[in-house]
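Given below, in the form of structure tokens, are the structures.
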Structure 1
């Protein structure tokens, strides 16, 4: 099966429709302009840099409309884009470059020093003018002829871009992202939220993350809608956009948490919004209920970089009655829950989630052994502990690696964290397992309090005792100002373990 030049198609079908909005610069581009700019950069890469099909081009930049122009320019000439995590240190980024071997580096001038340290023999191009730069991205576009370049039909399994894992437990792996993964993600998510050409979406997740590409920006382009791309998450700006222009939004729990803590949250009118969704981490039940009181039904979902990402989404009708569920598998994906022997577990029991479907990655960049180890008869091992109720709704219990065993009992930190979140004085909480001579491991709660709130360690423990089985109750509590998070909003438990697990 093949795919065609989506952007050229949309430029022909709806040339004057606004496709992209950069909310930080107030630049707006129609589909015709978007396609022209992508064509110009495709021509530049091919003629000036001599980029050939299959060669990699890296980009180091915060979110912005330029990124998507580069992404679609790469598709036009068959280059593979490598978005770089701008939060990583130079040695970490160098590992990614050594693995992907790009021929060019495009960068935001805020990261000029990092780019200089990484460049080596690569072609380099700043997105915005620099003090000593002779040419920048806009100059590159202007130097091209302006002739439309149309991507030839490409196989669905052809690599379009590489997304590198965080690499917290070793060298990062490049997850291959194909044209088919983008298409099937659209088929899984767009009908589920009724995404159409009339929608305006807001992209707050980083573009080096699967969510920053596909929840919902690429599906928005496929549907012919408008995507707003801020440079970064800002609570005030986000609440303003959600109350005025945006119609469908996908965020991570941290974003919903920070908005709920804003002084204007209760009085902000969100009636303009028609679809709310969340993923990336478990949504605390107390936070779901807080939004429900405002009449906002948040559809929880689940996905992975390896799955494009959409696997599950709860239908809006059950967002309340199935609070805590990520819903059911979407049409173009199949799942199993298995025990450690690989056998399917009974309904209601915990096991590891396995995933199969046309939207699943074919593997990891030039890592055949790791790819082989990650799949079993075509099923991807997710590393997530899940259960399914008797109505077919799935629940993410925790990560296998986050679970710890206390006195022979499995403890899933996410369950304990949900209890901690229900304490009105607690803003953020994470639970990790720490060594204990008697029980093997016990829980340690790392807690950040809301402003002007106080709690003691014993008060937190007593709060949990009335709501959890004894073996699940944290045996110690650490208070910090804020939990460490990555750019996608996920709590960095590896950092917490390094600091507090001894």
Structure 2
């Protein structure tokens, strides 16, 4: 799509100034025009489906005797009508978006076979076309630099990265090997693997000769088993790709590659309207802008809290900015990780950065609170960690906090075994709650008995260390003060 867009719709000046932004615009434009033509082609079928659903419903409603079976059928038919109406509404909206814009409509009319054109550009790239290869080599470093900037900001680093292009020389051989084993056969010009129980085939080479995700994914499995000695492969991908991975794993097993393969699926992030999260302009939010907005909102909270301190603000401007970055990025990560990953969830700024709920901000505040207690008491954490301080559990709240801290390894192991970070976030939230109860009922710095005071300082330090390490495992930083 990008190559087609570059050849037909490029804004030279925009590309010189912001190449990645212009490539993203070209991708969206080609996708919009392709989607328009697809919607126009499908509209008659969609309208017919709605008419058929209405007719079936009217016929059923005309029946006078409404036994339980009929009522159940009516419910299903009404659901069919609603579904058909929604599909028609969506299809009409896709068409209107282009036809209501004269410039877009002119482009759509001039590029009536744009989807096929984009596929042809892909096939040319895969076959080694010199021009398309040169464009790809021109685009790739710019795109990778943009991605790396976001990864760096999020504190994400990779031990090994191999892009799709790494596997390109292997793809023809993958199809050939599948053919030799009689796993892939020709169907309507395409090479397909047919899996029992599935009507749709697993296409490993399109009729135009182009390879696809199926081919690349099979090549990665072979490479990882043979070159990296991989025995487990986890695919962290949207739940909507479940069918693809089901067929991929089945094909790989038939091919003779049997590592443990699991689709670690996750749900959709939604706005308060229960639809995929979007900006006010209606576009899906880009991650960069989401991070910027999170940090801006976190700064407002951090500044307001600092200004409201009884003895006046404690933080200089650079420290406030640093805390805002840690709060904002941590808030987004935690909001995503503390939900069961298979569930859809509603993204809400107020909830995400709340200092009193199950949020990263609450956890970060709990950690900063432990550091603040020790600072006020003039207690060096290292002096508590030399084994000289004896732990005393004289109060029930102390005992419950100590027990919770002992469960940290279990929480980490469960999250890793079940591939569910929310098991760790739940533990951290409970730990912070136990700490709050402990601090409410057990004087720390005001405790007159020195040995008990030091024991409680040790509990404070241990709590902070557990919270910090737990958040670190989730990729979330902490602050010494907030």
message = Comparing 1, 2, where is mean count of other Cβ atoms within 10 Å over residues 194-201 highest?
response = 1
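For which of 1, 2 does log10 I(q)/I(0) by the Debye sum over Cα atoms at q = 0.12 Å⁻¹, calculated from the coordinates, equal -1.26? Each step should come with its number before you reach the end.
Details: 1: -1.14; 2: -1.26.
Going label by label, the one that fits is 2.
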ask   = Can you say which of 1, 2 returns -21500 when helix-only ellipticity at 222 nm (-39500 (n - 2.57) for each DSSP H run of 4 or more, over all residues; to 500) is computed?
value = 2
task = Compute distance in nm of label points 7 Å out along Cα→Cβ at positions 18 and 50 for each of 1, 2 and report the one that scores greatest.
result = 1
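Every read-out reported here was derived from the displayed coordinates using simple, explicitly stated rules and does not represent laboratory data. None of these values were measured; they are calculated from a predicted model. Cβ atoms are built from the backbone, for glycine too; each structure is taken alone.
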